[in-house]
Structure I
Amino acid sequence: MPENFNPRQMLQAAFETEEAACRLFSSFIESSPDEALKKIWQQLDEQSSVHSKVFKQMYEDGDSYLVYEIVSGEYDPYLRSIVPEYISVCKNIEDKIKKPFSTELVAVELAVYFEIEAIITYSALKEYIVPDKLDMLNKIIGDKKKILAKLSACKRKLQKEQG
């Protein structure tokens, strides 16, 4: 990660991670025996596809979406500190696509982790987005929160079933 991080790099990481998530959720759809869970994976796959396109557009049109720093190094250290963690989510997803999950619970736990990291990162990114463009980012965060609630309920159900 470059020392002179900027929010545009976060947008790039966001669309790349959402694209990786699409591949992961597609693999879950194919391998899951649970029909209810397949519906959640399908919803996650569709949302990640839409979110990836939005972040790619924001990245490509960065000048119209981002508030740029006035003084070099002015960006919030918090955002700089969470970006490497979020980028590791993408690598984690790519690694997990290559190996099947031992249980549905493990797959759900990874998805919960991904959604939490995305909510934290995208929420921090909000302060670097031009105010009249925040609706798109707020919608993505809202989508993430809704699916996190579904995944958390699914996780509790799977934990009960496993005893």
Structure II
Amino acid sequence: MGEVNLARVDERLIHGQVMMTLSQKSGVNSIFVVDDVVAKDKFMRELYMNAGSRTGQKTVVTTVERMKHYWNEYQLKDYSCILLTKTIGTMYDLVKSGLPLKELNIGGIAQKNSETDKQVSRSVYMNQQDAQMLKELYQEYQVKDIYFQSTPAAEKTSLKDGLKLFDLSL
């Protein structure tokens, strides 16, 4: 049975030195990019697969439904992977469908609405709905290591501190 060694939400998905550093994490042998738009666009799919292969890891680009199926049918086989999604909602959907996570890094989400989005860390903005989903992942789905960190060298912001911006607590 495989496992998700690190899950990360980052709108850029695979990019630069961040992925080179993260892909060297102990035990990782693959990268799974889960995004419906990217997976259905041949050019974008190949672009991300090529970027992932530069890390030395097997790279899989797939849709949300195919990822759910792959977990339910094969439990990721023998892959110990980094799981990447563009949104908290996609990651939440995967966990709700049964994919277990130990660690969730929120690394890069741009501001979409200046009235509803709050800056949680240097490179992460989220809204009330995102905050509620993260709280639920922690409390109901046992994802106990959730934090905001743009690069491995950057300071971490805890989920507890991020939720305070939305008047939520753990």
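Any read-out appearing in this document is the output of simple, stated calculations on the displayed coordinates, not a laboratory observation. All of these numbers come straight from a predicted model, not from anything done at the bench. Cβ atoms are built from the backbone, for glycine too; each structure is taken alone.
For the read-out helix-only ellipticity at 222 nm (-39500 (n - 2.57) for each DSSP H run of 4 or more, over all residues; to 500), a value of -27500 was computed from one structure; give its label from I, II.
I
Among the shown structures I, II, from which was the value 17.9 of mean count of other Cβ atoms within 10 Å over residues 98-105 calculated?
II
Taking mean count of other Cβ atoms within 10 Å over residues 18-25 from the coordinates of each of I, II, which one would give 21.2?
Attributed to the structure labelled I.
Please compute Cα Rg over 2.2 N^0.38 Å for structures I, II and give me the label with the greatest value.
If we compare Cα Rg over 2.2 N^0.38 Å over I, II, the biggest value is for I.
When distance in nm of label points 7 Å out along Cα→Cβ at positions 50 and 130 is calculated for each of the structures I, II, which structure yields the highest value?
Largest calculated value belongs to II.
From which structure (I, II) was distance in nm of label points 7 Å out along Cα→Cβ at positions 42 and 106 calculated, if the value obtained is 3.8?
So the calculation was done on II.
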